[in-house]
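In what follows, structures are represented as structure tokens.
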Structure 1
Amino acid sequence: MDVEQAILTRRSIRAFTDQPVPKEAIDRILTLSQRAPSGTNTQPWHTYVCTGEVKDAISRDVLDMAEKGQAKSYDELDYYPAKWKDIHRDRRRGVGWGLYGLLGIEKGDREGSIRQGRRNFKFFDAPVGLFFTIDSYLLRGSWSDAGLYMQTVMLAARGEGLHTCPQAAWINYPDPILRHLNIPDDQVLISGMAMGYEDTTAIENTLVSERDDVTNVVHYVGFD
């Protein structure tokens, strides 16, 4: 698969089959992704890959915390703004209601929304879960570097015929993840990710999120 096809076919998949992913494929993906760029070559990322009972234990503990209302807030974690500008709010709502519409979840259906949200914590049934961290003393430049690395992982996965879904939702429940994966105290969780083979029969996987017209986001200066 060439780079263009990898970019065009990468989507956030929210339903996976239970087909196992060979460890050799994961090794190739992460070895290739180590070529991702970073400011002054700091390579600030750490990746933790889990499957089987460890992955299931993380899911059980996080779902239990969710049921008990023990989530941290995005505000507390300085992850998302407390108030969105209209353009970003509308894009968030657009993709959210696009997904819910496919799944028959109507506005006001709080139980349906919660049920779908908690699918995150089962990795959407993917057989492999990944968690990405950086050292906690690092600042936003290193978070940007980690984002470049994660994108490289997702594109490399397409080269292996795999799909992914990056998942910020996990950062609201860091404690079970840090504990089960023996992540040192001096690292901070920045995202989770589901990885596996797409369930092509699942209606939620027909969702293709919209992108703004390139003329609205690209600004050429100094060209004739």
Structure 2
Amino acid sequence: MAISDTQNTGTRHAGPNPGTLAIVFTVLFFAGLLSMTLFTGGAYPTPFKSSEEIAAFFRSYPFQVSLGAFFQFGSAIPLGLYTATMTSRLRFHGVRSAGVDIALFGGFSASLLTLVWTLIQWTLAQPAVTSDGTLVRALFSLIFALGGPGYSVPLGLLIAGISVPAYFFRLLPRWVCYFGFVLAAIGELSSLGLVFPQVFFLIPLTRFPGFLWLIAAGYTLPSRTRASSN
């Protein structure tokens, strides 16, 4: 079994609650998603639409796109803070394996790429840009690449980098670790979509269950060390 906070009466880790950070990240991301889907009647295009259809969407809904970019840009911050807090907490528990640095690299990469693709999305809401259908399609394809495999692959590294050492050090419930192993594998396999677009369905299978995993791991990784038996 994982160590629970009620069993831990030793030193407390100094830092924000990662579970709460994961919830803030999730809420901000979904606020942005709803801005571009619910408030546009579900008109958000896919990269496989024609250039004119894609450009027409961004010309028709500049405010909703800007609002979505604002919320999802903001979501990158709690994701970065979550990554820093979780890796710091693993070190606090004495984990010195490469997994901690892998998680740090993955989480910071996912956060940074989110900042980049949301800023490109905001750019697409500008009237001077949407007049050029070819440019809109190119930028939209870049958004899909950065927010698709560009996000799911490093997210998989973040999840794997936490799950593996937490499994061996018994810091997380076993089900959280096993869930993490599966998500990490799916995240890495999603990169195959760059060659075989048929497997792009793996991206949402990483992103959306990933929110649940980040919250669960954030709340179950102990904030205190084991009390000394001496």
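No lab work stands behind these numbers, since they all come straight from the coordinates. Here the structure is a predicted model, which means the values were calculated and not measured. Cβ atoms are built from the backbone, for glycine too; each structure is taken alone.
Comparing structures 1, 2 by FRET efficiency 1/(1 + (r/R0)^6) of positions 134 and 174 (r between Cβ atoms, R0 = 35 Å, to 0.05), which one has the largest value?
Top value of FRET efficiency 1/(1 + (r/R0)^6) of positions 134 and 174 (r between Cβ atoms, R0 = 35 Å, to 0.05) goes to structure 1.
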* Label whose coordinates, when volume of the Cα convex hull per residue in Å³ is calculated, return 162 (choices 1, 2) -> 1
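Using the calculated result 3.0 for distance in nm of label points 7 Å out along Cα→Cβ at positions 126 and 206, pick out the matching structure from 1, 2.
Corresponding structure: 2.
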* Work out which structure the value 31 belongs to, where relative contact order in percent (Cα under 8 Å, 6 or more apart) was derived from one of 1, 2. => 2
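Identify the structure, out of 1, 2, from whose coordinates FRET efficiency 1/(1 + (r/R0)^6) of positions 38 and 94 (r between Cβ atoms, R0 = 41 Å, to 0.05) was calculated to give 0.35. Write out the running numbers ahead of the final one.
On the way: 1: 0.80; 2: 0.35.
Traced to structure 2.
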* To do: For helix-only ellipticity at 222 nm (-39500 (n - 2.57) for each DSSP H run of 4 or more, over all residues; to 500), the calculated result is -12000, so let me know which of 1, 2 that is.
  => 1
* Asked: One of 1, 2 was used to calculate mean count of other Cβ atoms within 10 Å over residues 86-93, giving 20.8; which?
  -> 2
